[in-house]
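Visitor: Once you scroll down, you'll see the structures, which are given as structure tokens.
Just so it is clear, none of the values below were taken in a lab; they were calculated from the coordinates. None of the values given here were measured: they were computed from a predicted structure. Cβ atoms are built from the backbone, for glycine too; each structure is taken alone.
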Structure I
Amino acid sequence: MENIGHPFIEISTVDSTNIYAMQQVHARLAKHGGAYFAHEQTQGKGQRGRSWDSQKGDNIILSVVYEPLQLPASSAFLFSTAIAVACYNFCKVYTGDEMSIKWPNDLYWRDRKAGGILVENIFRGSTWEWSIVGIGLNINQVKFPENLTNPVSFRQITGKTFQVLELSKELCFHLQQTWEDLLTAGDEMLQTYNNALFKRGETVKLKQAARIFDARIEGVNKNGQLEVFTAIPEYFNHGDISWIL
């Protein structure tokens, strides 16, 4: 198998790198490790059907193809934690120790969102055939749409301007490292993820339908549920709650 980032395919403009990568998979033109980098994305995909807005040429817009045949389908969440850890490790190199992973897979610096991850899996029966990992990281952008309440970029954090294409290739190196770690010592990945978890051990305000409540963030379990403590332990799946920051 090729390492992550081989081949590394540079695209000028695309509707969505995840859509493009998925098309390559279905056309049998993709292989494990293939990375698709776009300078501009016109219909970026975020979590739960949301869009991902990005200024042309300013940010990392990257989708990577994985062929996770060595992993059971039950490891899908563990795989997503490995992706989040790779992005976290990469971001920390440039932004320092105030970076964290906001459950399930956003990258936060302090209380501001620096990036997000979208994982789309292809199963055939019980076989996990492919995974398309879309990563968006704010690098040089300094002006954001008004509907985004808390974005932040590497440039805003550091005052420096970065070479986005080179950073994207460096990110692939971190993705390769955590992929290897997942294959050799996968059970440790969740602990690494939890060690970087946004607001872990702190009391935050959450919203579930009409209910607004305070809860202490305990961690994330192997099923991908957020564990919190109110008057009792409670467990939430992705989409059950929203954060009030």
Structure II
Amino acid sequence: MKLSIVIPCYNESDSLNTLINKCIEIIDKDIEIILVDNGSTDNTFQKLSNMNLPKNIILHKIPINKGYGNGILEGLKKAKGEILSWTHADLQTDPKDVVIGYEKYKSELINKKIFIKGVRRNRKFFDNFFSVMMALYCSLVLKRSLFDINAQPKIFHRVFFEKFINPPHDFSLDLYVYNYFKSNNIKVETIPVYFDKRLYGTAKGGGNLRGKIKLIIRTLNYIHKLKKSLNNEIHYS
């Protein structure tokens, strides 16, 4: 197995038919997709279980939701691929973006030391402004350039996953991983991903103003926690 794609699903029942069709379009013998039911309270897992899925689409159930990051981390533990990645189930970005990023990864790979991430296009002004301001603040506090921190996909060699130390189990995982590669001077490359309107359900990471405020508070707390821990972090070499 060359590439593992982890897709956490939390109460995404209405999105599943479209999501699975898009996953089937990109699946082949070298790609596995791990769909993580991240403690859903709707019928997400039941619906997935009743589908006739290709053998390279694997289901993993987490009984209780312990956070967005926890769903991804548990999926990565199940992954068999040499290259690890994740994206979202909400269809605001296409799973095909992971394959595009993977092709770029292969074309620029030098001794495994590269990290690929998305940069979102076609976003609403307020959402984009929020992301830019948070990235600017992160960059100032952590003293390194970070941009569009929560954009998907994320793609990297599994050797790095084995080096992560106490990664967070909430939405701060994206920041932790991005900062990890930047702090270790590992090359970061980006691909454009075109952001669509969510067709089903509600955003889990701050879709409305109240949610964004909660996300801002959690993120600010984690930024300063991360800053304090940097001196004790064991870096990849």
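Visitor: Suppose you compute mean count of other Cβ atoms within 10 Å over residues 2-9 for every structure in I, II: which one lands on 16.5?
Guide: I
Visitor: -12500 is what came out when helix-only ellipticity at 222 nm (-39500 (n - 2.57) for each DSSP H run of 4 or more, over all residues; to 500) was calculated for one structure; which of I, II is it? Intermediate values should be presented prior to the final figure.
Guide: On the way: I: -8000; II: -12500.
This value belongs to structure II.
Visitor: Between structures I, II, where is mean count of other Cβ atoms within 10 Å over residues 58-65 highest?
Guide: I
Visitor: Here's a follow-up. To test your reading of the models, identify which of I, II gives 3, 10, 11, 13, 16, 18, 17, 9, 2, 0 for P(r) over Cα pairs in 5 Å bins from 0, in percent, for residues 138-225 alone when calculated.
Guide: Traced to structure I.
Visitor: If relative contact order in percent (Cα under 8 Å, 6 or more apart) is computed to be 23, which of I, II is the source?
Guide: II
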